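Several structures are given next for inspection.
We did not get these values from a lab; they are worked out from the coordinates using the rules stated. Just so we're clear, the structure is a prediction, and the values are computed from it rather than from any experiment. Cβ atoms are built from the backbone, for glycine too; each structure is taken alone.
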Structure P
Amino acid sequence: MIRGIGLRGAISVNMITMIGIGPLITLPLVLSYLNGPLSLIGWIAGALVSMCDGLVWAELSSRYPGSGGTYVYLREVFGAQGAGRLLAFLFNWQFIFWATLIIASGYIGFANYAAYLFPALNTPWIAHTCAMAVGLLTIFLVYRKVTVVERLSFVFFIAATGTLLLIIAAGFTHPNFHQAFTLGSPMAFGIGFLAGLGQALIITMYDYAGYSQSALMGDEVITPLRTIPRSIIISIILLAALYIGLQLAVLAVVPWHTLVGKAPGDVPDGAQYVAATIVSTAWGPWQAKFITFMILVTAFASAYGSLVGFARIPYAAAVGGEFLKPFAKLHPTGRFPYVSVLVIGLLTLPASWLSLDAVIKFLTTGIVLIQGIAQVVALIVLRARGERPPFRMWLYPLPPIIALAGWIFVFANSGLLPILFGLATLAAGAGVYLITARAQRAWPFSPEPAPS
């Protein structure tokens, strides 16, 4: 594979994957769980857990800098011929569900927000058709060599960050900070607040997701031992500043109670267009239409960046001999994993016919056990063995402890059905692994080693 992604490209890929359309349509959801200025706590908590988890990614990626991310870390730490083989298989199994849903959420969000410009998209079948068309265009643009991908990623990065900055600037044109920091009722820290924080943290962690994208493409990153950790840390810092600024801009322009329904999780009609509302209030309707167009570019950029990185996971697994062989193929001239691009890209198309709520609901529980939690444990095991990766996080073991607590808190607050989905898909994956391992006489069915 071609090493054509430098620090700029790595940050760009991370950022366009992280930004997407998520925060622009989930801001009212965060407000429904943490009213008014309390919503800032949700974004700050999400940034804290993301940074702690990002430091885990940074350290593991410096020890194992190849493509694949979690799949490689679990396999190598727990043993390629032992339990690591099972954990790596389970990650790849869960990853197929997760990657398909998270990319599809970008297509669905694109179609939903496009209805601000084209009201016909409020018709469900037209909206779903639009989402599929965006998916096909994404596949077409990703299907090319990585040096072209880096240039496109940087262009999308400028468009995505520029869009958020314009929205923030509109919000601070005539801000009402008294309104922004008025809660409306006395604040009480209790069970209700913790429950609201749990639901808000699920949403903000979804919006921060993507900071590890450069780690999935390690074989194509220039000087990965330095570039990948730096890109992860810088991306989280930049995005945290943008998200907190965006939330402040919303609070300073739009009375927060107009964006939430009667019950937590309810969002009134039109509240998902809050970014366009801010720009329209500050600068006028035509400017709002322009910013909506840029929001759609941002949504597309996120889906693009996701497919670029996610396609490298099954490729890396197949190269290691632990996934289907066709996924190990590279394009004869572009030298990119074209089978992975096509398979993951095409699987997102039928998923884009689901509702956005349904997609987001099952994202976290589908991957958190085998990636978020298992990966933190892997780092702790690595450190316990006395290994010293090239990048070592600050304040160890505090960051992995915070990350572990954060992921457990998010999983426990996801709701019964999403939790059952996460557990059931893991159990099914374990069953499939045991069947294939028995046929291949792999762990735990491998023959006993011969006596020395």
Structure Q
Amino acid sequence: MAHELDHMSAGELRLRIARKDISPVELTERALARAGETEPGLNAFFELMPDAALEAARAAEAAVMKGGALGALHGIPVSVKDLIAVGGAPFSLGSKTMVGNIAGEDAPAVERVRAAGAVIIGKTTTSEFGCKPVGDSPLTGITRNPWNTDRTPGGSSAGAAASVAAGVTPFALGTDGGGSIRIPGAFTGLAGIKGSFARVPVWPTSATPTLAHVGPLARNVRDAAMLFTAIAGYDRRDPFSIAGPVPDVMAACDQSVAGMRVAWSPTLGYARPDDDVVSVVEAAVKQFEAAGAVVEQVDDVFEADPSDLWTAEFYAGVGIKLRDFLENQRDMLDPAVADILEPALDQQMQDYYAKVFTRYALRDRMTVLFGKYDVLLSPVLPVSSLDVGKNIPDSHADRNLVSWVYYTYPFNLTGQPAGTVCAGLSPDGMPVGLQAVGRYLDEASVVRALAFVERSQPAGYNICEFA
């Protein structure tokens, strides 16, 4: 049974906690209860942590009662994807090969949400090593979409998205190596932010260290910006970590888009989106022009699909981590993942480095493009939904495990900030995501665009009424 707290924003919860209208213990108990209610239908959690969560909630409540300074996320429940280390908790990366692995320390983002006063209630499900944009793994089985449990919530941050959409926590920590925040965000009607590469430090080292990001999923853009602000910033343990100031993405939530230079690309030059998806996203883009932005359609964002560049980097990295299992215990792995790891490991050094330099050229191309535009808008996905149990939509069967996604992986290659927001509903009632991409280090323009799309929608359009 749904409760009034289940879809309250993190911002509103934080105000009510500070006013002593809501107890962090009460809120955490409700989040755990909601997780229990929804888990049979969704399978969003790999591990719930009720004892640790309630202990943290009691400490948060004691701080409120003492009248001291409160953290930015004080007393608010949050979950953490199982590709992110939570000290003392299982750290299995969605894989049978990692069963029994316990994280020795918190990842930087986890340290920061704790320091800001948030209460971690558990670890959420992921596809194996984040390798699939759908929500299943041999370890945890199928995670389902609360909008329609016959559909996938997307991946690889599957449980994070499903649980937030269903009202368990107002936001969650996910990861994004090729779209794994934006894809499930789009399929479940959420807002998600992938900052510039290394804006949020990643540690322990990812299997895909030049592509990996940690970021928030939330039911609205302001909550996503709130969590992003808490976790972003330099950390010496990540050698790529950005030492400069973090943009004020909270302020960006309220800024007008008048005068923004907007590139709109339905295909990026190569994608094959459904007409229904393009119609919903294009309607949202037209609102920018009405609000005073300068909008131009750009059909040739890329000269060619860069999926082979992404595959060469991502799957080779995961393949190295899982090579012994590929060679000796292949049945431990997701068959679809094993099938795509093997050719990535067969690359010759010369071919691999040719792709590395092509990737650099891709970054240069984006630098030129973003000399003309403040933000690039596109769909997040070519379809509005995908049945559970499928890895690839039937209409894109000629694509591979990830290349059917089209829109997200290029911006892991370039390192640019990108995010998703619900642009509206498709004719079958499923949410459709709009992607905003900004120039490197300009998360503020991404959030500015996402928040405008959200403001342009009818109230409550993105609330899932999962029982």
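Match the computed value 16.2, 42 of Rg and Dmax of the Cα atoms in Å, for residues 338-385 alone to one of the structures P, Q, and report its label. Checking each candidate, the match is Q.
Assuming -0.42, -0.67, -1.15, -1.15 is log10 I(q)/I(0) by the Debye sum over Cα atoms at q = 0.11, 0.14, 0.24, 0.26 Å⁻¹, for residues 90-169 alone as calculated from a single structure, say which of P, Q it is. Label of the source structure: P. A value of 0.94 was computed for Rg/Rh (Cα atoms, Kirkwood Rh); which of P, Q is the source structure? Label of the source structure: Q. A value of -23000 for helix-only ellipticity at 222 nm (-39500 (n - 2.57) for each DSSP H run of 4 or more, over all residues; to 500), calculated from one of P, Q, originates in structure P. Structures P, Q were compared on FRET efficiency 1/(1 + (r/R0)^6) of positions 242 and 442 (r between Cβ atoms, R0 = 30 Å, to 0.05), and the highest value belongs to Q. Taking relative contact order in percent (Cα under 8 Å, 6 or more apart) as the criterion, the largest value within structures P, Q is that of P.
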